[in-house]
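> Right after this note come the structures.
The numbers here are math on the coordinates, done by the rules we state, and not lab data. Every value quoted in this text rests on a predicted model; they were computed, and no experiment measured them. Cβ atoms are built from the backbone, for glycine too; each structure is taken alone.
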Structure I
Amino acid sequence: MKISLYSKVGSFLVASLFATSCAQQENMVQTLTPVPVSYQTEQGKFQWDAQTQLFAEGEKIDTSIIETAFQHAPQPIKWTEALPKSNFIRLTLVPELKGITSPEGYTLQITSNGIQIEATTHAGLFYGVQSILQLAEQGKGAIQAATITDEPRFEYRGIMLDVSRHFRSKEFVKKQIDLLASYKINRLHLHLTDAAGWRIEIDKYPRLTEFAAWRKGETWKEWGKGGNQYCEATDPEAKGGYYTKEDIKEILEYARQHCVTVIPEIEMPSHSEEVLTAYPELSCTHKPYKQSDFCVGNEKTFEFLENVLTEVMEMFPSQYIHIGGDEAGKGAWKTCPLCQARMKKEGLKNVDELQSYLIHRIERFLNANGRDLLGWDEILEGGLAPNATVMSWRGEAGGIKAVRAGHHAIMTPGEYCYLDGYQDAPYSQPEAIGGYLPLSKVYGYNPVPDSLTTEEAKLIQGVQGNVWAEYIPTDEHMEYMLYPRAIALAEVAWTKPENKSWDSFHERILKIIPQLQAKGYNPFDVSKEIGNRKEAAQPIEHLAVGKKVTFNIPYWPNYPANGEKTLTDGLRGGWNYNDKRWLGFADNHRMDVVIDLEKETDIHSVAADFMQICGPDVYMPAKVIISASTDGKNYTTLAEINHEVVKDDAVSFKNFGWQGEAKARYIRYQAIANADHGGIQFVDEIVVK
């Protein structure tokens, strides 16, 4: 008898199935994360004990990968050269596997006699082993008989660790590889270079690790308060570090044994203050501490970049080399004689095309060395290099544009994939850069936009979660931000959408958290989750819902929320402005709107919430003026509220409102910024009662 654990629409049916067929065994049902393609239980159980033997067969079996796959087995593995009649785990490499299209796929047959895993690659065998390890852990060695067919939805399933802002040891990196690989993550992207520190040994340029890898200031914030100064490695106050070539070799071998590809990132043309202070001749000014962008007009820049990339490629076997490409200021290029001469010589119309020139040239160099270029979506600006792959972080637009032009894309939009943001109520969490990205939102992400055709969707290679470390100074804090959200993303990347279920995943993750803690990791405890801001829980009814709003000053198009309807759509905002319920105002640092109630109405209160998150330059207003009118021409001031704007590290909310008695058809609401802390204003709803 076979029992399917997943319905055709992906609902998890453990409770209902076992309530009718075998209620007494309900607690013994075992589940997998990520959810496999097909999982059917059968009669019987396999008991993994000290006598269980391992048999592996197939061409060129790599015992180092097999032994790594079993490193957390409930019993030490015992190899055998002949297949036993019972109590065995059999791994078989086969040339092809029916029903499996991915080289990382596998089939798993569990009976009371033994376990059979078949795959076409070592990665497939590795993932099959991770599945039986999960089942064995849940059953304390007893594994329910089952037939499992499994393969990933996406080829690229990645996590990025920012090791520039706060350096992480090779031991920490290996520890994360260990856990990520167990949930079938197969790419580790290391952000090795940025203003806060250069983190990789380059023989040809020793100043990168003698000087640019060190700073005064333990944390990124302390370094900033000290003026972003670098220092010699020999300075008694030096903080930082870097990976030697031997360190990289050790990390890469560990990753290989875990079927993880490590992708290095060397930032260009911007985020390069550390390089341009160590080697100022590569900047447009030739002066240290003056620029973050390489001088694209200088041939020495390309000599440097190609020499660095040559050594990087000698260390890293990955097909992709990430070159950054994001957030270039490009300001100095407009006046730099060398950059202007380059633009004239190459017939470039603007500085965007100058950046594109650099990207194209670096891509040709990488391609000539058998590698492919990967970059953040700004590499689209000025024209995308012919063979480049885009990593889309500013939403999904960059990825969509890339695939429609025939390029590959990896989705990593900040709204769903930036794991440096708060994962619960900010007041309950360690300081973060901002944002609000709970586990449920990560889990709900679909990396293939509905607007893509079937053929375009095939160019979406996968998805990646990023952990930027400005506000993450310790190893424990980074693990706290990673887990369990990285596990949610692992299921997004591996499991077909129709097989996903938030209720099932949430139930599973509550059991996984204690397991991670027992293994020495520091995950966020989901069982203690507070959840979103209570105001955002349900729509609010008030007199202005659905009424027209006139904007005397336009809202900020970068954060349009629900457009002109936002302030009267009845929806309150959550913990951050990225939830598309907070409307941004940036023009002259103020908002000025008029609500038409459509008829003269008795009103008793007018109020709106604002937020303040100083890190991303979001501030409360310094003054709010609320006025009322019956004709739309003559207004009476109902309230003028002054507020002292204080810069702090907290995420805070404040309601600015009026209460009283008045008649009005039109209500004008103005918010004026502080002269010193202008920034952006965000408001969710103007509530009229």
Structure II
Amino acid sequence: MKPNQLNLITIWTIGLMLFSFWASAQIPDTLRTHSDTINFFRSTAQPIPELNSDKVEYAPSISADGRTMIFESNRQGKYELFDSRLVNGSWTEPRPIDAINNFGDSTDLIGGPSITFDGNTLFFFASFRGGHGSEDIYYSVRDGESWTEPKNIGEPINSAGYEGFPSISADGKTMYFVRQKFEPLRDKELAKAWENKACFSLYMTKKQPDGSWGIPELLPYPINQDCEKAPRIMADNRTLIFASNRLGGRGNFDLYQTQLTDIGDWKYPVALEYVNTPVADQFSSISAQGDLLYYVYDASEIYSVQIPPHLRQFKNIIIQGYITDGNTGDGIAAEIVVSDAFTSGELMTINNNPNDGRYTVVLAVGGNYNIEVKKNGYTSQSLFYDLSNENEYKEIDQDIQLYNAASLNLNIYDGDLFEPIQANIKVKEQGASDFLMDIENTADGRITLDLPLGKLYEIIVDKEHFDSEFFTLDVSGLVVYPEFIRDVEMLPHKRDLQINVADLVNNGKIRSRVRIRNRNRDEVIDVEGNETVALRVGDRYEIEATSDQGYAFNSTVIDVNPDETIISSGDGTTGGVSVSTGDAMPSLEMKLQPLLAGANLTLKDILFESNSDQLNEISYDELQRVIDLMKQNAGMKVEIAAHTDDVGSAAYNAALSNRRAQSVVKFLIENKIPEERFVARGYGESQPIVPNDSDENKAKNRRVVLKILEI
């Protein structure tokens, strides 16, 4: 017995043993012999009425998900290609593929379609003019519900002779096809019966690293014997079914199956007895699920038949979906690289449909896989699938969004106060002179910049009276995640100010507390008197000095100017406040009035509506200081004296000032200070402190004075 025959018997015996376990649960108890089993599955073979007509249907090809069928038919007078979709368990009315059928002329032969497992590319052969030989292999790419104009696959696959019936593996790396055979047939009886008929041999070609196809190789014996036809590689990339008219068959063409071993050898072909009949059985096609075989019976009708478990291909799982632009939702062409998650070895590199982004990846169960999706100018995405515990066919839907721009989310804030800042942002490519962007963020400190990938960007953040911030964003290489977040801390410019608090009478330093309120933002600084503080350039501060050592309060407002000056809003001396600016550090001198009977304290910013005794809200801060002073000195009684300028009659001004004094006292009483501690008096224009000869002097004469009566 020859070694090949021994191997065939061994394989067949093991297959039958495995099958017997399944058969006990799947077929009637009466079916226990090999013949019974074959007859059982042969009985499941049925024509598909939706696809067949009174003409010839030939060479069916099905997508991995089993939902698209492409086949050849002469139902319109010549052999052309048609497609149908499986919807709710039934096949739709076949539609002619006009983009291919109308490409040539009425004399052209078009046939042998083979749709890739992802359903995105359709290979076929045709006799279009301008080819390399009598029939060449062509391909078209799916464009929505249609197909693109055919393209010749070119050399070295096509030659000056005949090439046809292509079939490409699910990983896109191997193509199988037929070429006409001119050598004499080994089987003399077959040679005599096949006289004047063409025979074919099966070839394969491998895709090269540069994307081209390698020199085709003749598949070895015993796959190629005499007359072979219509090879079809299954989704597992290892199971090959083909038609052959060889010695030992049932007659005419029969279907045979072989598989690649782990070391790359082909097993001895096994006749598919559950399909083969005395008439021609050929043109097999199986979806990734692997349970149904579609084929052509008697060279004219498309049939389907259940596949016995021991002859089914390796179990597969398909990952499918759409790769789209994350911003527009449009499909984009991308590269899909599948590798072994444990070894990192690349298993396949395939492309999706460039029009709508549809993709399908077929993976064998039992493994762990990394899938990387990438496109130049876009982000990439990595997926991991653990299929080690899977043992049945499954479809996993996985849509993927890629982005052609990085989203840089900036959060710009004050480094001292942690408050949001509205700033100016400038963006340019590294080395460029012109800015791509020159914009401002919103008041909440945030902004999102969409920056095209493939570049290195320089970002500058500016804000008046703050240090500028500079940083880079490098998206020139591989980018996985399109979202970037950057907190930009802006540090304010500051000037030091020495604050000195002294006795108004003897100029001696006194123990005090100084509260500094920023009128531009939410900032409060509390220090002891006679200290140095750093104040923000460009801001206005209200400074209040108090002491619990028997002194009244004092306050002023200063502006910290960008020209390195600090200016008091007063005249520099009135009320015991002065600002010194020179070459040395500026200082603020604040004099506190001792709380003695007869002492006068001019209140600041006590304002009234024009010709009215109604207090303006601006007055409330100073009056609150009076309230605090009265509470801290419970035995103190005071006179609230109001004064006016000389505008209007003396009698009117006297009455107006009296009402204003009463208005101040009323406010203090409403804030829980006993009425008996106040005397309200209006002096009108009778006691000016400066001549009423200018608007500025008149403003100084309009004042409210707190005079200590008792303490």
Structure III
Amino acid sequence: MKRNEKFAFVLILLFFVGAVSAQNLSWEKVAPGVWKTTIGVPEKFDLLKAAGGSPSVPGLTSMNQPGFPFKKGAIMGRTEDQKIYLRFPLQKDEQVFGFGLNFKSIFQRGRVFELHMDHYGGKDNGRSHAPVPFYVSDQGYGVFVNVARYIKVWCGTAVRMDSPDFPEVRDRNTDKKWSSRPYSDAIEMSVQATGLEVFVFEGPTALDAVRRFNLFNGGGCLPPRWGLGFTQRVQKLYNADDVKAEVKAFDEHQFPLDFIGLEPGWQSKAYPCSFEWDKGRFPDPAGFIKEMKDQGIRLNLWTNPYVSPESPVYDALKPYYGSHTVWLGTIPDVNIPEAANLLGEQLKKSQVDLGVSGYKIDEVDGYDHYLWPDVATFPSGISGEQMRQTFGVLMQKLTADIYHQCNERTYGLVRASNGGASNLPYVIYNDYYSHPDFITALCNSGFSGVLWTPEARSSKTAEEWLRRIQSVCFSPMAMINAWASGTKPWSFPEVEKDVKAMADLRMRLLPYFYSEFAKYHFEGTPPFRSMYLEPGFSIHPEEVEGKVDLNENPYAEAVRKEIKDQYMAGEYMLIAPMFAGEINRKVVLPQGKWFDFYTGQYVGDGEVITVEPGLSRIPVFVKDGAIIPMMKAQLRAPKAGERIDLEIRHYGTKDGTYRLYDDDGETFNYEKGDYSWRELKIERSSSGKIKTTISKADKGKPDNIGKVSWVEMTTR
């Protein structure tokens, strides 16, 4: 037997020995297109239990089911040294995305990281506000590891001796193709746990796998209409009169405003929190809230979940505190129903029952130096590590349940989320402030079932301010966070008109964005997502980023170019943000004809274009046949029962259709079927005559559409 043949025989033998020693995984179909296996003895508490979602069976059933995407035995798992070891196969040219809210990278293959809940520290090392253990492949499947633990991941970096696709051994001395990173055919993970569940989601496309993941967790959240309007978070010690003056100033500048965010000063004590109004700054909370609501303004309240000794619920919660404190505030173990009820009742009677519309839940992510350590204990029996991974989700669920019981939708902010929480009505934010990285995070959010806002706080120049506002207006929450800076939309007078024009455009697009969020809920499609989930978009594997200097670093490798500065907003719109200092930029178009949103002019088909939009515009492009429903710009989002006149734009040369969603915009009555989908359609006959139609609402279903006008944006 020749040397190479002996080597191959040894590899095959090792492979089979390894497979026998690993647990024989049995896969069960638990929902349409969703498969589950169990390794070891799963812990009683996990990510899905924390989020508490239920699969959307109608949505899952409506999807194609191509079958289990792996060969039998391809996924391996074993228990050893009180750890779970997992191995998932990768094909030669396969790329994977996801693993939570990353800020710098889209491509995850070739990276090593630990999924660990934390404040983002400037590096994509797995410490993130949403360390979601879900990845999706460009081969059209998704994988989710359901465990509330830190997870170490080697994503296509390590090469086993028994690898079924062992790379060719090369001589660095003579072979120019030698690489410091040999081809790896697997994703491997290590988890300190007694057991866990692994879910596999069928495609057939990457977007289908993401949709199925979201639907399995209850579908995406459906915000109230006002939640998609404009919001201003005011400075931390504003009082009632300050807030009233802020609202008046917005109206005087004719600037849209739907909800105001109150920062820590609304509470009598904060860091830790009392969960009670400060009587000096807000002597009459009920009257103040009513006055705001009468003007169409909702209120969102900052809080963190750490209880001050001066809180009215401090003593009642004593049996349910964890062993450690945060800023000397006690940590309620809201896994215990009694604790959740006590805290929830305080929020309800002191705030929600008075008319408060939502919360900003802060400091549930990290840093290590102010959160509890992993050695912390909690009366429910979950570990400090498990609480770290899920506390943000638990607080989202607690507050969301309060509003659901009141049949009132909410939409808020949170600093931490995780797998399974797509149905919870919260958008992630943080204290980091890189505009380009914010856009990368927005792209990545769509892979993991979370929402992210590239909020605007302040800027060094008017140009930067306008560029940030442009991105904010094409995101899940159009927000200025002025808690520290006091910035106003008009703080830079030289761009005030352009800032207002962008905010007005956001309001005009509410029918479109609201329909896209409905698709997120009912169909699982992320309303904002990476280009790599768009049909016809190429990964461009031949392109590399930067130059490699082997003299400086002999182990350096070329980095594949990522498209992480443009994204899809809804079914038809491609957004390409501009950053301060840029005059022009490149935009990579997917296959198919694309048109300029503002002018309707043709711009390209599956090619790279260079655009120079000027300062006043953010580049936006739409697909051939796109139908974009718009309304008149107004200062507040439409109320329940308010009829909306529509301007329906059609782009390109193809016939088009669009499904427009309609309900009351405020309650959960849609869960009882109280909603309608209206088909907007434009067709051209053989003689060239254009026919436009809009389907009627079903009898007894919401019908909030007023006058309709159609606009052909593309000259034929």
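> Rg and Dmax of the Cα atoms in Å, for residues 98-369 alone was computed and gave 19.0, 66; which structure, I, II, III, did it come from?
Working: I: 22.8, 76; II: 19.0, 66; III: 24.5, 81.
Only structure II yields this read-out.
> Once distance in nm of label points 7 Å out along Cα→Cβ at positions 42 and 154 is calculated for all of I, II, III, which comes out largest? Write down the numbers at each step before the final one.
On the way: I: 3.4; II: 4.8; III: 2.7.
When distance in nm of label points 7 Å out along Cα→Cβ at positions 42 and 154 is calculated for I, II, III, structure II comes out on top.
> Same structure, new question: If we compute percent of Cα pairs over 52 Å apart for structures I, II, III, which one ends up with the highest value? Intermediate values should be presented prior to the final figure.
Working: I: 18; II: 47; III: 11.
Looking at the calculated values, the largest one is II.
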